[in-house]
Structure 1
Amino acid sequence: MGVHYNLTMTLILALETSTSTCSIALLSENAGVLALTQRVIEGASGHAENLLPLAHQVLDEAGLSKRDLDAVAFGQGPGAFTGLRVACGVAQGIGMALDIALIPVGALPALAAMAAARHPGRLMLPALDARMEEIYLGAYLDHPQRDLTVLQPPALLKATDAVEFVLQRLALWQRTTSVVTQPCLTGEGWRALHDAHALPNDWLIDDVHARPEAEWVARLAWQAWQQGRTILPEHAAPFYLRDKVAFTTVERSTGEGGNPRARQPSRSVLLPMTGADLPEVLELERAVQSFPWTAKNFEDTLTTGYEAWTLREQNRLVGFCVAMMAPDVAHILVIAVARNHQRAGYGRQLLEQVAQGARMRGAEGLLLEVRPSNTGALAFYAEQGFAQLGIRRDYYPAGRGQREDALVLKKTFSDA
């Protein structure tokens, strides 16, 4: 006999197929009380055939149909290319058919949340196997009463670089978050290193066989639902970190061999901007901008919850950016790199981080404004794939009470 559900409840169906584990979960909420049912199938293939029957099974046992759902959550990745497309495509089909919202949930945050239930309040380092001796790695701070804080967005690394990558950033993560405990490692990406005894002895090992499951996609989706962080079905897209899995014939003819590999990780550290960063941010902004933002401008963006990142190297602030995430595009409001660090890839790194966040929200591209007189910036944005979309007349203040136009530039992800 199935569980009886009060149809005034909020109901979210969650799909997770980013690894060889295929899972479905049904989350119901009534007056703040959550109930979850999950089904799991193991196997490297068959996700497309198994996903909908699993969903029907869970709904039938609860005495429900798809029309009772309020939203569908899906594991967005990173992960296996085919698996990511399965969950996204099925979620998109259900969402469009029923005219309900979708909720994308990252594979690494789902892993982090699963481990945090066993080790609350820790610095979580989830990792997934990316094949070719590489891993997907992220860093998240668990707050028992709040959402996970992103300290390191998902990154694609050589497995042998992972420990050094973490050690280069650990002190800054700890100083920024006031968490001094050693990191907690979880996920199958750590398995090879763990078996080879290459991990520091004082790091906490949670589960080096763990893969993301639909239950934790559902739990994070519920948090997003409460905050209104949903997307339209037509904006749903998998999140890929690896741009491609094989070189083209032309690339091979020029000497490229094997498969594309992860780039050498940068020593710089991306961190969410906080109020504690503002004195340094203001100093850098005033040094590089003729008409800089004020402290109130930055304070308002943090209060509003805009996407804001700082970029540090050896604890020194070398750049920052602020972006407003709209349903279809990420609007970069301000981006700056210290003069003595320009032309070294930092601007590109900031743009890539905003693009990563935009893709995960289903946006189609990036939008920004730039002065026509700023020829250096125009050349940089052209190299990054931006093209002129329009002009905003008299948009910027200029000297002697004058105004200057703004060129509106856009980068569409499908054109990148």
Structure 2
Amino acid sequence: MYFINPFKGLRPTKENASSVTIASTDHLSEDMKKDLLKRNPWNYLNVFNEEDKKKSKEKFELMKEKSIIVKDENLSFYLYRISKENFKQVGIVGTAKLAAYDNLHIRGHEEIFFERSQKRMKQMDNLNAQIGPIYAVYPDNKLLNDLVEKELVNPPIYSFEGMDKSKHEMWLVNIEKKVLKICDLFNSINRIYIADGHHRMDALLKLSKIKQHQNPNHSGKEAYNFFMIAMFPTSQARILDYNRLIKDLYGYSHKDFIKEIKKKFNVQKKNSSFKPKKSQVFGMYIEKQWYSLELKEKPHQNLFHIINLDINLLHYYLLEPTLGIGDPRYDNRIDFLAGFHGLEGIEKKVDSGEAKVGFALFPTQIKNIISFADKKLNMPPKSTWFDPKPLDGIVAYDFE
């Protein structure tokens, strides 16, 4: 058995692809969700009904019965190109052995929270399917990249703009010779890194164990021993900044706060919005004014035992000592804003009074994520935002 394998995808017909699929819910406001549900009864949001599991299951089965989604007859890989503005990435959707996660052929970097994992597991158990792929990156491989590029000259099976304003295109690879070549190449790579979907990954592991225990004839070849994964070359992954918003100044006046942070940072007032162009430089927005912040002294080498991530430096030198922010996982005075909202997203939150001060960070680099994963360490919370991401429902994997 190969490390990465083809599968018979359960996917929407061409005419339904754009209306069935959903982007990360971070792109959708509550009003957008309500409008989408009202306009489109076949969108997967109708299936992700947490309050009524029975209704969710019935809706999913009805989508299959009405041929809104159809299962491919042949084992296939799915080439997936996502384009946004001047950026594009091309990945391969297949299945991987769940056991490979335990032996570190598949590596993660994120802390798992029980409640989120359980919620995902119950959803997949109810549908007996994985609707959205785990999003991962793999070390670049020229032979694999060349193989993919040759396939892209053919017409895609899908090409549409998603709710995330990205263009999503997919190609089907089901010729046996090509499928086996992809399998062989991934066997030679033999290592991939989870970018997004750690809780889904944990849920799949738990669900697989339950199904193993329920099956007296378990052989290890059943569909529940595998999971669907969308893998992109490391060089094509795009990580956006993950910015910080603080709700109050911890009792400081605006002027006293600026005076306090000047003890450790060089603070410069800016004439326009400020986005850091390098590590260890921060943007700060307060009282309708942008500033650049740079530490006066270089931090000690490996202050955090592995690498001085900007997120940790901001917390260690400013958020905790000056603003009294504790563990960011639990402190309700801190909020997070993904980079796709832009610097205007920070301005909007601060100007509206939802936050008192906002900080713009330089994006975490892919090499840092790989370094953490290789050392079996967890990244700090809210440290990476991969964008764009694969859509849920563009291809699904059932455990039947």
Structure 3
Amino acid sequence: MLRRWIGALLFVLAPAVAQAGADTPVKIGVLGDQSSVYSAAGGRGSVEAAKLAAEDAGLVLGKPVEIVSADFQLKVDVGVAIARKWYDEENVDTIIDVPFSGLALAIADMTRSKKKLALFNAAASSELTGAKCSPYVAQWTYDTYSLGHGPTTGLVGRGENSWFFVTNDTVFGSSLEGDASTAVKSAGGKVVGSVRTPTGTTDFSSFLLQAQSSKAKVIGLVEAGADLATVLKQGEEFGLKAQGQRFAALMATIDAIHGVGLKDAQGIIVAEAFYWDQNDETRAFAKRFYDRMKVMPTQVQAGAYSVVNHYLKAVKAVGSKDPDKVMAKMREMPINDFMSHNAKLRADGRVLRDLYLFEVKSPKESKGEWDYYKQIAVIPADKAVRPLDQGGCPLVGQ
């Protein structure tokens, strides 16, 4: 009898609970690193970029958009607990950012049962749109396939065909090194070795000595944020470039180049989805961002604006926060903003967008602070992004 009574009560309450969720404002959670090695690449800047997009959207479903944020402290268990609380108790409709692939994969798994969205502008593992894809996940800015194929193929084609990888010992690092190694070999080059490094290390000397002794023409740096800045500075101290070895930073963001300085970073090849000084549109966004943050935006922070902007357009078009309808509309509408030109969200969750190959300027070439890159190639979307039928996503073809 008690079971019947509880069941009847839940049946009566269910519509009210659903209606309460529908009546709440659109709420977006920015889950990032605000205190450690990736905080300059995303951090508070990703939060402010999301706020800019929300402000530009105005009222959505009759209410102002709410942006909340949290620091997961580079701990997957902490991040999972925050995401679960946001989804279950705090009416968060979508989570963005997440610069840690292990956490992003855990949240992606969570989205399937909770039917909540996760729109990652910072997570890199290509598994997110591969075998572990979810109908409620988008990978917005880049992935390890695009970052791995961007600089590697071009450099091998120019004769720089032997590679040694210095790789962050994370899911992101393993995935990116794997994709980059495949690209090097497919282009006719060879990988002569690699070494794994802990996140947040302050001394790369033993790792750089191994790279030096390998005699590889290119040292592929699979590091990000402050770790990338540290290894670049110490690489210059070791004189590796002077000895004829080139650095290729596979996960570069402009904050790391800023931290190193052009004297030590000049000549490095990077592949990014956005650079603030590409055109009038990127410069206009960069000015708005700079006015708030006093730094130029990274590709991660530009991606935070872009993904929130497109998501809110879809919510408005649907007239609802229903996750299935919103994702369908996000896939249907072309993505157009300062960093995206007729880009498209595919069935596997990956955004089909161009990637840009840059070389870091010398101090003489730079016209001032933040004038760091010269564009040397555009990698079109169909070359930069893994073919849809090669990722193993079970959603493809449905």
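List of remarks:
- Structures compared: 1, 2, 3; top value of mean count of other Cβ atoms within 10 Å over residues 119-126, i.e. the largest, recorded for 3.
- Read-out semi-axes √(5λ) of the Cα gyration tensor in Å, for residues 223-286 alone, computed value 36, 25, 10, structure in 1, 2, 3: 1
- Which of 1, 2, 3 yields 26 [relative contact order in percent (Cα under 8 Å, 6 or more apart), calculated]: 2
- Computed 2.3 for distance in nm of label points 7 Å out along Cα→Cβ at positions 87 and 231 - originating structure among 1, 2, 3: 2
- Value 3.3, calculated as distance in nm of label points 7 Å out along Cα→Cβ at positions 39 and 375, assigned to which of 1, 2, 3: 3
Only the coordinates and a few stated rules stand behind these numbers; no lab work does. Just so it is clear, the structure is predicted and the values come from calculations on it, not from any experiment. Cβ atoms are built from the backbone, for glycine too; each structure is taken alone.
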